[in-house]
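Enquirer: Before anything else, here is the set of structures, which you'll find just below.
Values quoted throughout were computed directly from the atomic coordinates according to the rules given, and no laboratory measurement underlies them. Computed from a predicted model, the values in this text were never measured in an experiment. Cβ atoms are built from the backbone, for glycine too; each structure is taken alone.
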Structure I
Amino acid sequence: MTDHPAAAQNPEPGAPRLAGRVALVTGGGGGIGRVICRAFVRDGAWLVLLGRNLDTLRATQDLLQADAVRPDMIAIAQADVTRQDDVNRVVESVNGRHGRMDVLVNCAAIQGPIGPFITADLDAWARTIDIDLIGPARMARAVFPYMARQGAGCIVNLSGGGATSPRPNFSAYAAAKAGIVRLTETLAVEGRPFGIRIYAIAPGAINTTMLDEVIEAGPAAGTEYEAAVRRRGTGGDSTVPIEELIVYLAAGGDAGSLTGKLIAAQHDDWQDLATRGEAIASSDWYTLRRLDPSTLGRLPTLDDGRS
């Protein structure tokens, strides 16, 4: 087992917020996963990157070493989230090495078939669901017992991409991401007695290889094709909000009131929301609900006199 300090629940002002915490990030070799890994390393976490491509994982590990306090604070694990044996092996190894499991971030995802549902390859469609929805469920199932024994833990699931509105021509990806939100809401209720916090976050329009896939699909991507071309030209959304949000959630503090919520990194004033505590936690805000008179009647105004 590596000798490192225990996680500080209330670090000193100015100290790394994740010092001593152990974080496992799936899909950590590139894209948004790499962005999140960079944020974790900069804030002092012990990090394990999980992915299928060993060369990509090694490249990211080398890139992040400059920000690590110690070279052994960044580890890699080659695994496939569609294989429960792979998932269990990695989680057991991480806990065996560090004696704890503090944070899981589920980033591993694929775009899946692009084009009308009626013409989509159903095997490819099902594989997208397996990676993008069942994969995070496998990971959560594996880490839950360790976090429950600790009495604390944090799981962050990447959503967006059709979770809250129709996304024609991307039906598999959209269905998986909508499922991620409801999975998050459900597991948050089950995890609360054990001190396990679970969030879904929409990272925004970050330019990754998925953007390239949309452009390569051309007309099959529908109206998203032209939007993707424009995004490539402008550079997409900043990664700063997602980096700040992911560390904030992983560190805990007053973020506990947001467990089970879907948070938009680019648009929500999430730090202010967290200070409203029970008003947010007990409401339907930032969740997936049918909008009807009954539901709307349960939504608080959250107007506490602030202008």
Structure II
Amino acid sequence: MKIAMLARNANLYTHKRIKASAEERGHSLDIIDTLQCYMNIAARRPEVYYNGEKLLGYDAVIPRIGASITFYGLAVLRQFEMMGVFPLNESVAIGRSRDKLRSLQLLAREGIGLPVTTFAHDPKQTDNVLKLAGGAPLVIKLLEGTQGIGVVLADTDRSARSVIEAFRGANVNILVQEFIKEAGGTDIRLLVIGDKVVAAMQRKGAEGDFRSNLHRGGSAKTIKISPEERSIAVRAAKKLGLNVAGVDMLRANHGPVIMEVNSSPGLEGVEKATGIDIAGKMIELLEKKAKPGKTKTKGKG
């Protein structure tokens, strides 16, 4: 196969691992800077150009689109889809996962366990939002935040009210969620590929930090998960339409709850914690599924 990877930084661990795995299996893989692509949106003849040349002959595309360039990255990915190139994750599915509010609404409709989550536009509704979420301590999240950035733990209703009003005063959209105290500053990252959980790790936040993101100094170790946790992770990825997903989960007293579903999960932490070749499994999925014109979103907005 000839594979394109849409990524800004070819030197990241994840991108180097995916490229090496593809080449070890006899495929060619080109890492293409997403923002350097440009498109010809022509009737019946969609085209993508890169460094002055038309991109042709690709069998599959692996989108590694950073959150800060979601809009343009999905436009480029849609163009590949319209050209009949099979995407590891489809544009519509990535768009769902990047919209935290929409993704939680879809998971809730599916009956998948979530922390109590509230959302409002008017700062005058702050007291009602706090009451719905069960009162402090509460977690306040920017809708556009990633890797633990824009996530605040408010210990009291007063501090929660101040944070909410400050964010809303800056015209920033936020979610307010119950704080799962019993999780003890840990969460579980489950890697779903296709219809299986292929790896799981437990992440623990740095000393004094309730966020468990490895980018923020957290640590990780392999962990055994329950059949219920495995099933919920697969259902969550499937509901959003993702072939590859990092599903972040907390163990609450009332059962597992989903925090987020990531469409471009990093591989360094989970591969080093578990010793599992995740990159190879991603390429294996493409080998099984990548057929010309097989994207469901072809021709759709």
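Enquirer: If helix-only ellipticity at 222 nm (-39500 (n - 2.57) for each DSSP H run of 4 or more, over all residues; to 500) is computed to be -9500, which of I, II is the source?
Expert: Among I, II, the structure yielding -9500 for helix-only ellipticity at 222 nm (-39500 (n - 2.57) for each DSSP H run of 4 or more, over all residues; to 500) is II.
Enquirer: Can you say which of I, II returns 0.60 when FRET efficiency 1/(1 + (r/R0)^6) of positions 235 and 251 (r between Cβ atoms, R0 = 30 Å, to 0.05) is computed?
Expert: That value comes from structure I.
Enquirer: As an exercise: volume of the Cα convex hull per residue in Å³, for residues 67-130 alone, calculated from one structure in I, II, equals 119. Which structure is it?
Expert: I
Enquirer: Work out relative contact order in percent (Cα under 8 Å, 6 or more apart) for each of structures I, II, then name the structure with the largest result.
Expert: Largest calculated value belongs to II.
Enquirer: Given 6, 27, 36, 23, 8, 1 as the derived value for P(r) over Cα pairs in 10 Å bins from 0, in percent, which of the supplied structures I, II does it correspond to?
Expert: Going label by label, the one that fits is I.
Enquirer: A value of 56 was computed for percent of Cα pairs over 22 Å apart, for residues 19-162 alone; which of I, II is the source structure?
Expert: This value belongs to structure II.
Enquirer: Taking distance in nm of label points 7 Å out along Cα→Cβ at positions 59 and 283 as the quantity of interest, name the structure among I, II where it is greatest.
Expert: Comparing I, II by distance in nm of label points 7 Å out along Cα→Cβ at positions 59 and 283, the maximum is at I.
Enquirer: Quick check for you: by distance in nm of label points 7 Å out along Cα→Cβ at positions 195 and 267, which of I, II is greatest?
Expert: With respect to distance in nm of label points 7 Å out along Cα→Cβ at positions 195 and 267, the highest-scoring structure among I, II is I.
Enquirer: Hey, mean count of other Cβ atoms within 10 Å over residues 179-186 derived from one of I, II reads 20.1; which structure?
Expert: I
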